[in-house]
Structure P
Amino acid sequence: MPTAQTHPRPRTDPPSSRPPLWDRRFTLYFGARAVSMFGDAMMPVVTALAVGALYGVSGVGLVLGTWTGTFVILVLFGGVFADRFGARRMMIGADLVRVLTQGVLAAAFFAGPPPFWLLVAAAALAGAAVAMFLPGVNGMVPLVARDPQRANATLKVADALAHLLGPALAGMLIVLTSAGIVYTIDAATFLLSALCLALIRLAPAAVSAPGRADSPARTGSSLRRDLRQGWQEFRERTWMWAVILIWVGYGVLLFGPLVPLSSALIGARFGPNAYGLAVSFLGAGTVLGGLLALRVRPSRPLAAGAVGMVLYTALPLSAALGGSLPVLLGGHVLGGGALAFWSVMWATSVQTHTPPAVLNRVSAYELAGSVSGIALGQILAGPAGALASPGRLLLVSAGACLAGCVALLATPAIRGLRRAGAASAAASAAGE
């Protein structure tokens, strides 16, 4: 079974021997990710409200679907390029491209209602930039932090705080000023992110070792061979591709339609500011889930994460059932906590069970698979809304969430995957 071929690293030492997390490299990396995540957290709200006011739910779905679809198409190449040219270089370049796209959108909104083709074109270019950026995120974490789970949990807390503050700020700015202000702030966050990444100085061994996340370009390899090697490594890990298959279903039925449908439903019921408030409470739940992941180190991380994901069902249910505002906000808190805990367990499992030489490419395959369903779900949200009410569609999303959790726990390779440190200890005990 693929889970037996783990690659434990010194970064999973016992707590007593763990070095400090906050050295210069991780601090700069944390700063880069935190500031850009804050800008990103504002984007679903400004897209749902600003684009939705001009072009409706179908317009929101098409813009988000274009962004996601472009990402899915190009992310595999982003993984190869990150292994060839260094993840940090690719991430800096992607940040600078997004400074351009968000700056153009800001100018367009300042000038008046932007044409739909410009929104779609900017979404496509930004999605391509993210496809070059995200594969290196997983690979960079082991290079800037010696304890991947602590680093992932800390980054998830930052992500949560961004989603707590960013949407509320975006909603307030939309009401008080204009969408152009939000896009301007987003462009500035990517500029700061690029600066922080440029200031990171990795250890010479990390930079020169072949296949490391920030290694220089490799010679003697073709694009096709690199893609094939990444696919083989991905395919050999049953737990990984099984999770991704489930996540494709989640993307189509749960994550993809959630923003277009819930923003329309919540906005109609409680007003435009309520959706930004709900997303902020989602961020509050993510903080709690990230803090829990800092403390809890289950021996079977994906099984624990799957149990936690059951609580995510509360999010679509709270929007679909038409309860009060406190019930809606409570559902978002539970959903944020569940998804944050799963995300830390998943990211740490990928980083610690994949050889460093192919981590960026394997990350690209798992990203492409997990996000592909979201693109389809976002595009279909508008047409589906013409056939059934948003509330009924969100009930389908809640049922899909529960079914996915059952599938995760019913798959032996997922349920049985051990934490890298625990797996190596068990193997040592078996050999004695």
Structure Q
Amino acid sequence: MRAPTRFARRTTVVAAVAALGAGLLAGCADDGDDGDEGSSSGGSGKTTITLGLFGTQGFKEAGLYKEYEKLNPDIKIAENVVERNENYYPPLLNHLTTGSGLQDIQAVEVGNIAEITETQASKLMDMSKVEGVQASGWLDWKWKQATTKDGQTIGLGTDIGPMAICYRKDLFEAAGLPTDREEVGKLWAGDWEKFVQAGQTYKKKAPKGTTFVDSPGGMLNAILSSESEKFYDSSGEVVYKSNPAVKAAFDLTAKAAEEGLTGKQTQFQPAWNTTIANSKFAAMSCPPWMLGYIKGQSKPEAAGKWDVAVPPKVGNWGGTFLTVPKSGKNTEEAAKLVAWLTAPEQQAKLFSVQGSFPSAPAAYDLPLVKNAKNDMTGEAPIGEIFAQAAKDIPVQVIGPKDQIIQQGLTDNGVILVTQGKSPEDAWETATKTIDNNLEK
């Protein structure tokens, strides 16, 4: 996973577990077929297209490279993968700045797309000019995330993370809460305050040793992801301290932590993984890829005990873009491959194998998405639930240092309330940490 940031962990967390058994590839080159490794000429008269990726994006695992090579016999595909985004992104930024050392295609995580769009657009192809690519093929907010003010679109989205609430039906029942997903959604419809109230109800009859939600960090992330403006305003100014929505989200999460409604762990750490395995919480903020993580950490008997309900307000957690550097040797062929990999049919296949939810709305009516089920949630129509959530996600302002701010609010903020700090002291610690890091 992509420590240290909560916001940035998502894609390699997906990589680690959504494939359910596929290990992360650390700093290695991996071809899309089993032939000899090629160069830009492919070794046998073929053109080799290279992809620079972080984590297991799933293209190879879903068989997409082999399929494309079969459709295009003169093309060979090789991926160069770095396990963690914090090890992948700084060199990418440096390579873009210098114009050297780049792959034909470079992935960019959603938490970094604002900085790349703002500072490196001149180094990247305008993907809106590629044949067959139209803005209407992607969710509007996803397309806009990689589009400059003058209309250049520097990357095509592969996936998104529409938020839901995953919950344990058995624990809800034991605490006297409804278990039907429609009724559960009504408990907190439209208001995160109602979500905390549901937690207070849960606590009254909670099975021993359990909390309502998994962690304060996960809860805060979900609330903030449902806001159209959080850390930056539309002019690019840092406003996280003055934005009332951020402080309200922090205070509500701190309240839940102070009342013992949240677990005391930091997400994606070993202690947190143990709480999943031992069924120590009843609900969690849950994009599609989280179901794979839940399965990977759960004991076999947990299968079918989970369900998925709509959140109080819809947000997004995660997503990746594919870009084509202008300095590449195979820009035209690389752009064609990106367009193909991000087409609805391929996004649907990626979801079926990797749990990466499509950013192309046309994929939502394809059987691989529409009829999707998950071992942990039984017959829950997860494809339909997440598709509806995806359509309702607000267009959110993303700033270049969102990850730093998000991490400060979670790892140096609300988590401290579970350790005995007051919400006021936790906020002060978080803001000091963030401001110090923003100045570096």
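Any read-out appearing in this document is the output of simple, stated calculations on the displayed coordinates, not a laboratory observation. Note that the structure is a prediction, hence the values are computed from the model and not measured. Cβ atoms are built from the backbone, for glycine too; each structure is taken alone.
Tabulated data for the structure shown
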read-out: Origin of the derived value 28 (relative contact order in percent (Cα under 8 Å, 6 or more apart); candidates P, Q); value: P
read-out: Structure with the greatest value (metric Rg/Rh (Cα atoms, Kirkwood Rh), for residues 88-255 alone, set P, Q); value: Q
read-out: Identity of the structure behind 25.9 (criterion: mean count of other Cβ atoms within 10 Å over residues 136-143, calculated), options P, Q; value: P
read-out: Source structure (of P, Q) for helix-only ellipticity at 222 nm (-39500 (n - 2.57) for each DSSP H run of 4 or more, over all residues; to 500), computed value -12000; value: Q
read-out: Structure with the greatest value (metric mean count of other Cβ atoms within 10 Å over residues 72-79, set P, Q); value: P
read-out: Entry that produces 17.0 once mean count of other Cβ atoms within 10 Å over residues 64-71 is calculated, selected from P, Q; value: Q
read-out: Comparison of P, Q by mean count of other Cβ atoms within 10 Å over residues 112-119 - largest value held by; value: Q
read-out: Highest-scoring label, criterion being distance in nm of label points 7 Å out along Cα→Cβ at positions 184 and 320, among P, Q; value: P
